[in-house]
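Presented below are the structures under discussion, each in the form of structure tokens.
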Structure 1
Amino acid sequence: MNKILTIESSYEEAEKNSKKLVKNSGFKNQKILVKPNLLCPTPPEAVATTHPSIVKGVVEYLIDKGCDVYLGDSSAGQDSLNVLLKKTKIKNALKKLDVTFVEVDKYPAIELQLQGFIKDQTMPISKIVNEVDGIISLPKYKVHMLTGFTGATKNFYGLAPRLVKKEFHAKYINPAKFSTMIVDLALSIMKKVPTFYVMDSIWGMEGEGPKGGTKKEINMLIAGKNPFQVDNFAIGMVNPKFKVFTNEIAQKLGLIQKYEVIGPKKKIKLKMSKGYKAVRLASIFPNFGILASLVGIPKVGSLCTGCQTCIKNCPVNAIHMENGKAVIDRKKCIKCFTCVEVCPVNAIKVRKRLI
């Protein structure tokens, strides 16, 4: 029986507690990729990315065990890994450690055959997965406007180059189908290389996640060898019950078997995104494009600086500039909320709409 390991922790204790958890990975004298959540170039206190103390604890442990450590991610809206590492303060935390940084967007890609529900699809992901002996994923506990939750399962999406992520957002418009692809991707990587997960749940995010939400104090680290079980436990802490696409799909595939929890448990309340209920309702219909009118509408506010990050990342080219500000074409918009995620100043919000 698999085990879920939990530790109550603050960020002051996170480095040593991360080491306690990651020792259960069993990695030693191997090439290991560390994959944090580096969604955007924001400081740790914004709680949008994996905290540097956790990254440092894991990396130090691996080096002490004779491992060659690689670290990489593909951000939703930032081309430079160096900028991400500086802004998130991870670079400073690792400055004295021997780590090889991997620019996923510039690294060669391989075609990964997806397994699960989508068996006739391949997806380009970083070739680094062919060059390491294992992956340690360091997801962040956050709600998500499109999929409900971004945790261990979804963290592997960062191994796909940014342009590939744009393509797959446009291909899988229905959020339930998009979540199915996310589950299949995680399953396919698990079958390719051994994995282990340490989730940063010390401070999570509720509301309009995964970037523009509000802080939620949870004070826990959650770890295990199965991403679907790690997420299942994390989601199961929420009261009242929290329904999440990836969790439900993983259950249908039989990927969440019984597991033993070693460590403290707790119950928390978590505010969902305003439009997530509408997303779930609309997704039960095959033609999500028509029912998308149920879902919240992204709208650019007065904070827009005209940086055009949203334009660069929109999967369907639904955004253009007018008078120095970004404008979203409602007829083209597929409600993937990528623009909300990547906006560096949180100028794009989702208006509630339930018609």
Structure 2
Amino acid sequence: MSDFEMEPLVRNAWYIGAWANELADGPIGREIMNEDVVLFRDGEGKAAALEDRCCHRGVKLSLGSCDKGGLVCGYHGLVFDGKGACIDNPGERLNPSYSVRAYPVVERQNFIWIWTGNPAHADPSLIIDWPFHDDWSCNFGRYDIDANFIFMVDNLMDLTHLGYVHGSTIGGNPEQHNDAELTTTKKENGAHFLRWMLDSVPPPSFKNVGGFTTNIDRWSDFEYIAPSSVLQWGGGIPVGNDARKNRLQSGALSLRQFHHATPKSENQYHYFFSAGLDGLDADSSGGQQFYEDILEAFLEDKLFIESQQIGVERDPSRRLLLREHDRAVAYSRQAIHEMQAAEVQLEAAE
């Protein structure tokens, strides 16, 4: 495996297990980090996660329901609380040995975060703060991608593909993307870039929701935080408004997106994403149209990322290339390598 292909999984980290609204209709079974997990709300409405396997006869607990203060196994009715303890054993006395594995979970800002590594290291202060889920009206999405999680990061940390892949929605002119002014910085736990496309033609999605009739100064402000999150601030302002000094002025289109790849396995991941536009209700016609455009673009990304996975799997000996535009990709790979090395050292010490 070369330095710029598929990456091993980092276990001691917080990953998105679900969006908060996904638990409204009962338990969810989800494969996370090669483990079968069930996410649910207990009798007090608190989010919890257990191994998706009843300790009695081994069936999936996600086939059950939320009732009687916990998660009811759909096979014989045993009830488990959020800590994995059996709190009801129908027709028999409780047995303290009846239990299932529980995972640390934190619900915050519409995220359900889960930790699948050593629980002793599950520090909630490591969770990314994203106040836009509290302050803005946002749409939330998720789907599965058959690829290593790092290919999502690669895709987002080099935007020169936008003009070629997403021309009908968020893309724009390929030459303008290739000629964009780019400042890239290596961060302690990731990478950051700020990209300006000055005096550029707004893409169709920007025209539709922003009402732009002239060229715009467009920015893309992205930060990768290892192992699996990319924070996005994008937008544009009509030319002549000194966009570099103030991206929050009236008349600007300001977009915030959160991207996250929760590994299902080494070659599959759950792609979680949210999107909000400053001052626009997510349920409005404009908000819904922009969300539909984003979905279209992300499904286009899915096609290329899964193709990339197939190509790498068929001949893993061939090293992938890095262009100058890939500086943020290289910094991101360095960050995940450092995180992987730290985890190996921690495991050895323990």
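None of the figures in this text is laboratory data; all of them are computed from the coordinates on show. Just so we're clear, the structure is a prediction, and the values are computed from it rather than from any experiment. Cβ atoms are built from the backbone, for glycine too; each structure is taken alone.
Ranked by distance in nm of label points 7 Å out along Cα→Cβ at positions 128 and 264, which of 1, 2 sits at the highest value?
Working: 1: 3.3; 2: 2.1.
Looking at the calculated values, the largest one is 1.
A value of 3.0 was computed for distance in nm of label points 7 Å out along Cα→Cβ at positions 24 and 216; which of 1, 2 is the source structure? Kindly include the intermediate steps, with their values, before the conclusion.
Working: 1: 2.2; 2: 3.0.
Answer for the origin of the read-out: 2.
Where does the value 44, 41, 30 come from, among 1, 2, when Cα extents along the principal axes in Å, for residues 32-239 alone is the thing being computed? Before the final figure, lay out the partial values.
Numbers: 1: 44, 41, 30; 2: 74, 35, 32.
Of the options listed, only 1 reproduces it.
Mean projected area of the Cα convex hull in nm² computed as 19.4: which structure among 1, 2?
Numbers: 1: 16.1; 2: 19.4.
Only structure 2 yields this read-out.
If mean count of other Cβ atoms within 10 Å over residues 104-111 is calculated from each of 1, 2, which structure is the one that comes out at 15.9? Display every interim value, and only then the final one.
Working: 1: 15.9; 2: 18.8.
Of the structures listed, the value fits 1.
Figure out for me which of the structures 1, 2 the number 1.0 belongs to, where distance in nm of label points 7 Å out along Cα→Cβ at positions 168 and 192 was derived from the coordinates. Each step should come with its number before you reach the end.
Values: 1: 1.0; 2: 3.7.
Checking each candidate, the match is 1.
Please state which of the structures 1, 2 yields 25, 12, 7 when semi-axes √(5λ) of the Cα gyration tensor in Å, for residues 256-303 alone is computed from it.
Working: 1: 33, 20, 8; 2: 25, 12, 7.
It traces back to 2.
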